[in-house]
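As structure tokens, here come the structures.
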Structure P
Amino acid sequence: MNQLKNLAGETVLYGLGSIIPRFLNFLLVYLHTAVFAPEQYGVITKLFAFVAVINMIFMFGMETSYFRFATKPGADEKKIFNLSQTVVVFVSMLLSLIFIALANPIADELSIPGNSNLVVWLVMIMFIDAIVAIPFARLRLEKKAKQFAVYKLMNIVIVVGLNIYFLKISYDPSIGVGFVILANLAANAFYILFFARTLFSWRPAFDSVISPNMFRYAYPIMLTGLAGMTNEMFSRLTLEWWLPENFYAGQSSEYALGIFGACYKFAMLMGLAVQAFRYAAEPFFFSNAADKNSPQLFAKVNHYFIIVCCVLLLGVGINMDILKYFLGSDAYWEGLTIVPILLLAYLFLGAYYNFSVWFKLTDKTYYGTIITVGGAIITIVMNFLLIPKFGYVGSSWAALICYFAMTVACYLLGQKFYPIPYSLLKGLAYILTTTLLVYSVNVVELPTQWMATGFHMLVIVLYLLIVYLLERGYFRQPVT
């Protein structure tokens, strides 16, 4: 039980370092949607979608590889750090030089001709993200969650401050969306100062035995991350390609992408919770893998993870009538119907990450690649089929179908190679019941906002009470 409490405590700390900063960044949606029309916000959505995908190649899966090899019995953590950082620096530097050299044609392909400076700024953001990835991973391994949180919080404070300054005080339409990129670049530059001591202590290294093994372990993780990010970001890109002309009353595809990207931010509240949990859970799983009771422990972790995500699904899903005011213009409200679908999609993605522990602990990371590439194929096919008929709603359903399929595949394979006694039926019951409750509550129309909000709060309180009554006995059971 202490293990679960420690994991919960670290998740909260990592939440301070990831959820709170991202939530503050979420608040920027109000500023961005107030300043930029949907077509302009569509450009921001598209550019950062490309960055998210390419970042996977820059980091090359070395974070997970670092965890795996640094936690092996007798491992020299400093040596593993140097080996991991060497790969990341080499790969990211090579890619950065290539992208900067091709900045002009890349800008043309991204439909921002004459703005090669934006491409260069984005490349610099990715390079900095990459070279501080292993230092951040070291903080997680050393359980320095407070330091992790402080660095992330300072970064987002700078991002928010610069966005306010650029967009509200010294806005120049000729730069436009470039201010958003510039704010992120300036904030990322401070990471180099935060990790200056760690970065200067790094020494390029190569080990004829360990390095190839780390590489073989990491590249499937990289491919998995690349395919996974394709799953997440592909729909934001294909709207521009596959949306029929005049689908949204004569509006452009950039308009639809802007609506989709802004409303997608609400679903990222679930994504951020999943991310905070992953930061704490990944080293937790590796550290407890040798424990004879680890399968039971991992099952219990997943059960409570599902419950917490269901509470979040309910809380966000039935309060969109209030949350919609976080958008700076009511022009974006038409896309809010996608939020419950995407919240559910991210819930299944979180379950997938939990189930994926089996191939990381058994060094069968290529299975993760196979599953995620399969998910990417599903994403592409579903977007191709659904976007022409349902627009960005179709993209949302494509994400849900993809993550559900990946979760099922990962669970079935995991039970074959590394059996874990997950409470599968209880978890599915929670997910189905919560989803039905969200849609049922949203059907109820009340005459005033105060009455609606009061009703929603009552539903949440009753839900929490029922969960407590159902789970109090299970929580007290020892892990055996």
Structure Q
Amino acid sequence: MTQADIGMLGLGVMGRNLTLNIVDRGITVAGYERDPALLSQVMASTKGLMLHGELEHFVANIKRPRALLLMITAGAPVDQSIESLLPLLSPGDVLVDAGNSDYQDTHRREALLQEARIGYLGLGVSGGEEGARRGPALMAGGTAATYARVAPVLTAIAARADDGTPCAARLGNAAAAGHFVKMMHNGIEYADMQLIAEIHDLLSRGYQLPASEISNVFAGWTKGPLASFLIEVTATVLRRTDTETDMPLVDLVLDTAGQKGTGRLASIAALELAVAAPSIAEAVAARVISSLKDQRAAASARFSRPIGDLPVLDQQQLADALLASKICAYAQGFAVLSVASQAHGWELALDQVARVWRAGCIIRARFLDDVAAAFGSTPTLDNLIMAPEFASTLERTVPALRAVIAACIASGIPAPALSASLAYFDGYVSARLPANLIQAQRDSFGAHGYQRIDRPGTFHSDWSAAE
């Protein structure tokens, strides 16, 4: 029997579409799925695809050294699959975990597989079902030798940026780096979506604009600095009318947002690394609060919403506010990536991360060309907001962000992500913060000590003593 170039374990929605993407490139695939119902959904007649319902036959029919992609649910199923595969694999084979695994699990699995001389790649895949089928963004972590085994496949199926570059790359020298980058992509995605939603909320509930007019506002932004997939999606969603009620369909959607946990994991990782990422954290918290629908309804009946005289804001001010907050949110995400790379020795190239995100993924945007250029020219850049182009943009746009937040406050429109972005900016550019009082309090009740601005050393004082 002809052996396949690569194996795909897991033929659910993402695995099935990635498989079809691969065979479209003339690469033969051995597909394995233990669920008969899912297996039956895959076209067995697809040229270049060999289906297997038995693990032994699946592994045996892949060319050596074997390369297997695991597209299965993160967590225990990955461990169980690795345990089942190990006796069937040989030294030099490569396993690619293409799911949303916790990067700490990936680190543990890589160490386990190294003992068996099996290569392990952590692969972040972004773009959803359509991206998997037509071209996703692929964020790989692992050794150069491990990546080389599957690089031709990954670059063949990846999305292409406007300059034709494949949005697939090895971003770090450990498998965990790939999944960490994907996790932070999702954290930034949470922030980006929440920022957009807050601008929409101000226009809808604050200024009472209908969905169709708001759609036009966002459509106008698809050709400027805010041009991105999420802005396009927003304009499209707001334009859709429900055929039964003739109302904007978005206004009929229950206001409780779901989440799969990657935003939460991104926030946790930032805290563990002692990196401030408040826009991401507030975006996660906003989804949590949205889930409290009954409680919110009861509280709304109890408290009246303050409605002041809203200032007149033009579309340019709204666009500038969104751009300023977006820069701050991305700055936080890239700061987390930078510190994580240093802490774990991953040697992440942040300009390359931005380039991979330019197409295929959910946060793909014109804006990322500038991010890539900023880190490309200054790889040791401490923070994105200090890159000359972004610093100039923020000087111009932050006043609009202040005005928009003021309008939200006046109308009782919650703007947690917009506010967190501004607070992050104001904190980062403040030469002096009130942390001196916090440190004095800590020394007062816990003898934690403090440093002085006028002499070196660590000091402790009896703060209750009369002078």
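Please treat every number below as a calculation from the coordinates, not as lab data. Remember, predicted model here, so these are calculated numbers, not experimental data. Cβ atoms are built from the backbone, for glycine too; each structure is taken alone.
One of P, Q was used to calculate log10 I(q)/I(0) by the Debye sum over Cα atoms at q = 0.07, 0.12 Å⁻¹, giving -0.37, -1.16; which? Here the read-out was taken from P.
Thinking of P, Q, which structure, once mean count of other Cβ atoms within 10 Å over residues 103-110 is computed, gives back 20.2?
Q
Ranked by distance in nm of label points 7 Å out along Cα→Cβ at positions 71 and 207, structures P, Q are led by Q, which has the greatest value.
Structures P, Q were shown, and helix-only ellipticity at 222 nm (-39500 (n - 2.57) for each DSSP H run of 4 or more, over all residues; to 500) at -17000 was computed from Q.
Quick one: Rg and Dmax of the Cα atoms in Å, for residues 199-422 alone came out at 19.6, 62 when computed from one of P, Q, so which one is it? Mind dumping the intermediate values first?
On the way: P: 19.6, 62; Q: 18.5, 56.
That value comes from structure P.
Structures compared: P, Q; top value of mean count of other Cβ atoms within 10 Å over residues 327-334, i.e. the largest, recorded for Q. For relative contact order in percent (Cα under 8 Å, 6 or more apart), find whichever of P, Q sits highest and give me its label. Of structures P, Q, the maximum of relative contact order in percent (Cα under 8 Å, 6 or more apart) occurs in P. Using distance in nm of label points 7 Å out along Cα→Cβ at positions 231 and 247, single out the structure from P, Q with the greatest value. Top value of distance in nm of label points 7 Å out along Cα→Cβ at positions 231 and 247, among P, Q, belongs to structure Q.
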